[in-house]
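Pasting the structures here.
Please treat every number below as a calculation from the coordinates, not as lab data. What you see is a predicted model; the values in this text were computed from it and never measured.
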Structure P
Amino acid sequence: IQLHGDETADDCHSLSYPVIKAISFQSNQHLAAMSHFPADYILLDGPKGKYRGGNGTAFDWHQVDKNALKGKKVILAGGLDENN
């Protein structure tokens, strides 16, 4: 189940399926705070647009501190195309 909202850890624990938690990249501090969220995967998306998810906006993935989500399975999203 892919979650794009303001779900809590308890919400996540109540699901009996693997959980993908989508988050918009804001800062490495925000990622570090999300590192303890009980999701099976973290979907790292571009910055928030008019809607949550699916905005097609890329961001500079080199800014992401790889240690912020250490031990998490990460799915990269946000404006992906054949040039990046």
Structure Q
Amino acid sequence: MAATPFHTSSIIKPWGNGLGLRLTKAVAQASGVAADTPVRVTVARGRITIEAETRPLSLKDMLQAFDPSRHGGEAMAFKPLGAEIL
């Protein structure tokens, strides 16, 4: 996301039976969204907020991101206290 907030103007246009808002390339890049990004739309006190939805990582996603050179092996910062090493 953009470190510094910025403001832009746009126009709501008819789109099918509803209305649509086109995001400029700068807005899309600054907000980290792209085509087909799921978003959450919230309406409260006359304001519309659009946020990219985040989903929890699946086990498959976590395993794909696993790097044995960074996360591999076991290490203890202290001496064994008892039966934890058999």
Structure R
Amino acid sequence: MIDIEKYLVERIAERCKKLRLDLGIPMEKISDKSAVSRIENMKIPKSGNFITETVVMDYVNLFDKSLEEIIFGGWANAQVPF
């Protein structure tokens, strides 16, 4: 059985970390440092909300990406887990 949540969390974490590292931006310049660290380390809080709307919009605005690109990646980056 495919765990879609796990798959999406891993891909979102990879994309967010790559965006930050490719431009050499420190975590605290994106959003709350602990929130960015939690995302990059794939930690899901007890609330179950892996990435808040506020934090994802910080990524969207800083990196000039669409919400869909941050969450699902670009079409050229499409990967099917099965």
Percent of Cα pairs over 14 Å apart, for residues 27-66 alone, calculated, reads 44; among P, Q, R the input was structure R
For 15 (relative contact order in percent (Cα under 8 Å, 6 or more apart), calculated) the corresponding structure among P, Q, R: Q
